[in-house]
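In what follows, structures are represented as structure tokens.
Just so it is clear, none of the values below were taken in a lab; they were calculated from the coordinates. This is a predicted model, so every value here is computed, not measured. Cβ atoms are built from the backbone, for glycine too; each structure is taken alone.
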Structure I
Amino acid sequence: MKRVASAKWQGDLKTGHGFVSMASGTLSNTPYSFHSRFEQGAGTNPEELLAAAHAGCFTMALSAQLAGAGLKAESLDTTCTINLEQKDGGFAITESHLALRAKVPGASQEAFDKAVHAAETGCPVSKLFNAKITLDAQLE
């Protein structure tokens, strides 16, 4: 299974700009630039897209793990924060932090923790990162 996205860019790093698109059409010519990546400019940036991918992948993986344990989530609310830091003369993604708030009727803390751990390590996007992945999970 392949997924396709594209990026276009014009100009130099600091004054140039680009657009990202997805074959699905979810993003279509969405702007990105130095300002949206390193400052507070309008548009998206690669790290924001990675954060969305990690939050979405983890949450879907958790849903599958819970179902395997005979549980069904009332709600799973995951936020992902990606850290981009200057390191070794360049930039690197050094951490992806997931914060989860979950309502899972009938789940014991033990069953919840087991499902969360399996989702964290089994999520394909987690496997992609060569960075520290941290997680705070709260069962309500």
Structure II
Amino acid sequence: MTTPRDLVESFYDDVWNRRDVDAARRILAPDFRFRGSLGPEKRGLDGFVTYLDAVHTALGGFTCIIEDLVETPGRAAARMLFRGVHQGELFGAPATGKMIEWSGAAFFTVRQEQISELWVLGDVDAVKWQLGPAAASDF
């Protein structure tokens, strides 16, 4: 049996850190709802993959690190660290080549051994501050 912990670990290790879309197809429900901290809500695999690609385009070597993870039978929550090299436009700021990182929290809902919903709260102010004045003007 696949636990919420198994799904969350695969979501970050395989889907985000390795950009494995086949893994996403296995662990995400067909009607997956995703609200990431860097953009609007996405629905379904195609919407999520669009977001995944946009983040990896803007942030080279983008990596998600699980710092803490708790689970219940149908839910999981993770304290996260996100990082990547700013290599493409993000929040209106052109590429700086700087490594940026920020903290966040992710809240998962699991249904029938797949992730059905995910809501991520990230420290967007920290991201914009690291990107500099072009992004800071968006505050």
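Hey, helix-only ellipticity at 222 nm (-39500 (n - 2.57) for each DSSP H run of 4 or more, over all residues; to 500) derived from one of I, II reads -10500; which structure?
Numbers: I: -10500; II: -8000.
Comparing all candidates, it corresponds to I.
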Which of the displayed structures (I, II) returns the greatest value of relative contact order in percent (Cα under 8 Å, 6 or more apart) on calculation? II
Which one of I, II has semi-axes √(5λ) of the Cα gyration tensor in Å, for residues 62-117 alone, as calculated from the coordinates, equal to 30, 12, 8? II
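Could you figure out which one of I, II the value 16.8 for mean count of other Cβ atoms within 10 Å over residues 54-61 was computed from? Spell out each step's value before the answer.
Details: I: 20.4; II: 16.8.
Computed on structure II.
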With Cα Rg over 2.2 N^0.38 Å as the yardstick, tell me which of I, II scores highest. I
